[in-house]
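Below you'll find the structures, each written out as structure tokens.
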Structure 1
């Protein structure tokens with residue numbers, strides 16, 4: 001850790017010198033980031049903290065860890081050749097058969113081969129680009145090459161483990177490889193394999209690779225697939241939207257790197273030795289399903305400790321002032337997610353903000369380690385005009401740490417059901433904002449301020465979902481989403497979040513939050529499915545949730561099974577419209593009627609219609625229309641001329657609902673006045689005023705419409 005202290009000290013001198021040279025009126029932004037304003041003191045980066053001695057927190061702080069969840073352990077040795085951007089590695093893998101039958105074949109993921117050539121599954125979809133970043137024409141390719149696979153058996157006469165060379169071969173899609181064993185592994189038994197491999201890194205554009213002297217090594221070693229309870233394997237080709245699915249285990253990793261690189265990695269640093277211009281570092285990570293690392297020269301370290309967890313941030317020197325913002329976002333997210341989803345089990349968190357030129361490495365999660373993105377500062381002149389935001393790099397920090405739970409701890413299959421990872425995480429991110437900024441009600445905390453007009457977390461979800469193009473259902477495997485359709489981000493991330501937020505607001509925050517905590521506690525260190533989530537919520541909330549009753553006492557219920565079927569497995573949209581308001585004369589006794597003798601009497605003409613009729617001679621009528629195909633109960637609020645407001649709950653069936661108020665005029669109607677249906681993106685026609693009652697348009701109304709329109713561009717910050 002001596003290197004860390006000297007690096008921080010050097011930073012203080014550099015920042016102080018820049019501050020001394022500043023003159024009034026110089027640019028407030030450095031390199032497009034927050035930077036250091038003239039006259040500002042150097043940022044407080046905290047004091048370097050000692051490395052924890054254990055990768056896991058003490059049992060009373062971390063919660064229970066089921067021993068059965070430990071399936072695969074790794075011993076990894078890797079040497080990084082900075083000139084060739086090559087990792088020469090050897091891994092010893094101990095895999096346990098927890099399935100129902102003997103296993104004679106183990107499929108392996110070779111994720112880096114997704115970047116090997118233009119005809120891989122990843123490249124066929126991604127076409128060499130990812131999140132607006134493209135391949136570098138001079139260093140476009142990355143790959144992993146397996147030199148040998150051996151099975152280690154009992155000790156031989158020389159005291160060394162006996163070795164058996166195994167047959168292995170890539171599939172037609174090179175991101176997958178099969179290893180055939182010389183003898184099956186029985187249920188409950190284990191096998192130890194040793195693989196020798198070489199990984200060539202591309203210049204980073206899709207989360208992993210190098211840029212200058214910066215390197216992010218993600219998915220850099222061979223990983224077994226996951227054996228499912230029925231004995232089948234989950235091992236899928238790496239595609240542009242597919243992420244990663246693996247079993248939990250222990251990692252012992254030795255890295256050999258240039259000595260002047262500042263390094264960050266999953267787990268804890270056990271030891272560090274220097275040998276000339278090289279350094280050897282040993283890391284340990286426990287009960288995780290992946291291991292990643294980063295290194296660079298222009299990385300400043302910032303430190304914090306929260307709830308006994310050591311937090312270390314690595315940021316580019318030019319953006320040193322951003323570090324306290326990321327650290328505060330991390331603390332807020334940790335508080336929110338531990339309270340809602342259980343204790344964070346590991347002892348460390350490492351945050352990395354990739355330097356300029358390596359932005360393609362930003363916004364990616366690994367166990368105890370994640371990359372964020374730079375802040376998006378608002379110039380002071382725009383702040384004075386009422387513009388502000390809480391998205392950008394702050395939201396990325398919240399989002400990427402959220403993956404420590406979804407899918408770092410609740411390790412769902414990101415290929416088969418990506419919404420369980422990205423969608424539940426995005427939902428939890430908005431809960432962080434509610435917990436940090438409040439309120440937890442219909443208004444919610446703001447995400448954006450446009451000319452002084454706030455857009456809340458709920459507005460953000462609605463607006464972003466409103467931008468969905470040709471839509472696809474949510475509950476699809478990752479490879480069923482195409483970049484040409486461009487629905488993956490909005491559907492998987494934000495629409496899933498809107499589904500969960502809508503259900504929370506319909507069922508009630510407290511019972512819903514208890515149900516989600518049950519799900520989180522039940523499936524820690526396991527591989528929960530969508531069916532597990534739906535079953536848990538139904539168990540805790542009930543199969544049918546009573547939302548209210550009609551005037552005659554009939555319950556109006558929300559069927560959870562029906563709700564999830566529509567929300568997850570169809571493209572139906574929630575859309576209601578206030579169709580019409582009519583205040584018409586009540587029907588009287590004019591005309592012919594039979595008397596008690598059966599004779600027709602009367603024949604009086606109808607009363608002349610008049611706008612000046614007293615209320616007791618008027619009948620107010622409201623017509624509401626379900627435009628969307630999604631059937632869900634909705635509340636309707638009617639404002640009457642005497643100033644009272646009445647609410648009616650409609651079960652949403654049928655296309656129209658007609659409501660009448662004999663003897664009373666209707667001034668206005670509002671559908672879903674509490675904004676519970678976060679899934680409804682089109683709300684401008686949810687309110688209607690009676691003829692002659694519409695209030696005069698105001699400047700805040702106009703600016704609110706401008707805020708909605710202009711915010712769509714900013715909401716791109718809510719991405720992966």
Structure 2
């Protein structure tokens with residue numbers, strides 16, 4: 001089904017793979033009639049050409065990218081605009097779309113969410129942006145319908161910013177990177193590797209895009225095959241997939257930890273643009289006659305079968321047939337993995353859901369940027385026609401990804417077919433993806449065509465003893481399971497026929513409701529604030545030396561951004577930096593906030609030029625001072641800062657939300673220490689909030705939770721571009737030396753850290 005081909009590969013004429021080896025140059029010359037170099041062939045990828053067109057550095061090894069458009073939703077755009085305003089923003093320099101698809105439930109948090117929406121509307125007017133009201137479209141569907149363009153680049157503050165199937169290279173990043181674009185700065189990265197995803201064959205009946213996506217994620221997540229690289233989809237199999245199918249695969253590439261994605265385009269993508277009244281935005285994209293890829297993956301689409309990603313990660317994949325054939329073994333394995341993910345905080349069990357040898361689930365969800373597409377819902381309707389979900393515990397909710405899709409489902413009868421089954425059809429909303437909608441009962445099992453199934457994504461609160469599980473599946477198999485009243489069923493068992501539905505896009509829905517400034521700013525508009533919208537607190541520059549206390553130690557193989565700052569109902573506080581910070585690590589390490597605040601109080605005493613030792617007598621800072629001064633007598637509160645750090649093995653998988661870092665910062669965090677960072681975007685978030693992204697070699701840690709660390713000369717080390725950083729753990733009245741690394745930092749990133757955060761770096 002899927003093969004990972006290590007090492008470089010050449011692609012000839014889009015159809016022939018040639019492995020890079022000592023004989024390949026001769027073979028290529030024989031096939032092409034000319035000498036071929038790896039360096040020139042690397043320029044033949046679609047990704048290279050798009051990156052080159054957007055690079056402003058003149059150096060394709062060190063990119064400085066300016067994007068064509070920006071997009072954010074309502075749990076990120078307030079903080080982004082507030083940061084940019086603090087740095088002198090007067091006008092959006094490029095199209096910037098503000099959607100409202102996350103904090104759409106205005107009853108949650110009182111007036112807070114709608115205040116954020118009005119903030120967005122008035123900012124779109126003042127600075128010249130686009131405002132999409134709640135329930136009109138989820139962020140990525142609006143971008144597909146209205147923003148994508150062949151050969152373009154879009155930056156979004158949501159990790160699933162992926163429009164590669166439409167010929168647009170899109171990147172999901174933390175808010176700081178969007179702030180840089182708003183301030184006419186650049187997105188600075190090394191030239192990423194490009195991995196070819198060579199598709200052959202065509203999907204069998206009942207297999208959908210989520211099945212293909214989960215098969216790919218299962219093959220590459222754990223081994224980092226595409227980490228921080230661009231996935232380029234090529235090969236004859238691409239043409240067997242509709243535009244909607246490609247989009248459904250593409251959006252899930254985020255879960256591989258790749259940087260971005262791009263697909264070759266053809267007449268089916270041209271038709272997509274034509275349907276949406278934007279045919280001029282189509283561009284045919286293909287790799288050159290000879291293109292070089294750093295790695296290659298082959299996918300036989302005809303061999304893919306309905307998949308399920310078991311709790312608690314999209315990479316925990318099995319075929320549904322495999323799961324049903326080995327139920328008790330796989331469920332037992334999943335329960336054991338959950339002991340790590342959930343820290344044993346709740347009684348988690350799945351085997352009791354097996355009745356008469358069959359696995360029973362309580363909830364089905366088809367929603368959002370992954371599941372809410374037109375073809376997914378039409379296929380689900382075909383499977384469900386004439387069937388009923390029953391009157392027991394099982395429920396089914398369907399969220400079309402945009403109002404134009406919803407309208408077409410009404411017109412073609414699919415909406416009625418779904419509603420007749422007892423299912424519920426809802427408006428465009430991302431809530432089921434992050435725990436703010438359709439929260440299941442305790443210990444319930446939910447199957448979802450959505451993007452993630454991390455712990456707590458569905459609304460569980462471990463501290464209250466509440467847990468339920470999410471498994472990811474395709475809309476077709478969810479519908480087959482619903483038709484079987486909750487008994488897990490692959491869609492390949494559906495013996496009916498799938499209809500062929502023509503999509504008609506009604507642009508009037510947006511024309512009548514979306515505010516579009518057409519890029520014209522109105523500086524006289526006053527921004528509408530609510531009581532929960534707060535400015536960022538003051539942050540100081542990096543001091544000469546640092547005393548850090550380790551206030552959380554996490555040894556899970558991967559730590560998600562949802563564990564660093566929980567999603568769900570906390571979203572209502574995302575416009576209030578200090579209010580949101582109260583939830584930091586609350587579901588992973590409830591003691592973190594109090595410990596971090598203790599160190600923040602010490603730093604505040606330093607900034608107020610009062611004695612930090614009396615800020616909290618329980619910390620025994622006097623003995624810390626004495627231990628440090630045995631080797632560094634010049635150390636004093638005049639040249640030393642105080643704060644906290646956390647250790648995690650591999651933090652930052654998942655969401656692009658910068659709050660995973662900013663909440664640590666406003667609580668006094670100065671650093672993270674990790675063996676590696678799960679994603680580039682989380683490391684960038686740390687840097688943009690002035691936090692040191694330390695690395696430490698694998699092995700026994702030289703420190704423990706609640707230890708104090710001393711890092712002398714850290715300011716000078718950053719200024720002088722040192723990679724290895726000398727540090728000490730303070731124990732038994734003495735200093736024990738160990739080594740940290742910073743990894744590669746650009747000159748701008750070093751300046752941001754030295755200034756204390758991106759706001760200070762840009763402040764006017």
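The numbers here are math on the coordinates, done by the rules we state, and not lab data. On a predicted model such as this, the values are computed, not experimentally measured, just so you know. Cβ atoms are built from the backbone, for glycine too; each structure is taken alone.
So log10 I(q)/I(0) by the Debye sum over Cα atoms at q = 0.11, 0.16 Å⁻¹, for residues 399-598 alone, computed for just one structure, reads -0.79, -1.20; which one of 1, 2 is that?
Structure 2 accounts for this read-out.
Assign the value 3.4, calculated as distance in nm of label points 7 Å out along Cα→Cβ at positions 79 and 183, to the correct structure from 1, 2.
Here the read-out was taken from 1.
Which one of 1, 2 has mean count of other Cβ atoms within 10 Å over residues 47-54, as calculated from the coordinates, equal to 19.4?
Derived from 2, not from the others.
Thinking only about relative contact order in percent (Cα under 8 Å, 6 or more apart), which of 1, 2 has the largest value?
2
Taking distance in nm of label points 7 Å out along Cα→Cβ at positions 127 and 447 as the criterion, which structure among 1, 2 has the greatest value?
2
If mean count of other Cβ atoms within 10 Å over residues 247-254 comes out at 28.1 when worked out from the coordinates, which of 1, 2 was used?
2
Given a computed value of 25.9, 81 for Rg and Dmax of the Cα atoms in Å, which structure among 1, 2 does it belong to?
Label of the originating structure: 2.
A value of -8500 was computed for helix-only ellipticity at 222 nm (-39500 (n - 2.57) for each DSSP H run of 4 or more, over all residues; to 500); which of 1, 2 is the source structure?
For helix-only ellipticity at 222 nm (-39500 (n - 2.57) for each DSSP H run of 4 or more, over all residues; to 500), the value -8500 is produced by structure 2.
Tell me which of 1, 2 gives 5.3 when you compute distance in nm of label points 7 Å out along Cα→Cβ at positions 175 and 639.
Computing distance in nm of label points 7 Å out along Cα→Cβ at positions 175 and 639 on every structure in 1, 2 gives 5.3 only for 1.
Of structures 1, 2, which gives 3.0 when distance in nm of label points 7 Å out along Cα→Cβ at positions 407 and 463 is computed from the coordinates?
Working through the options, I get structure 1.
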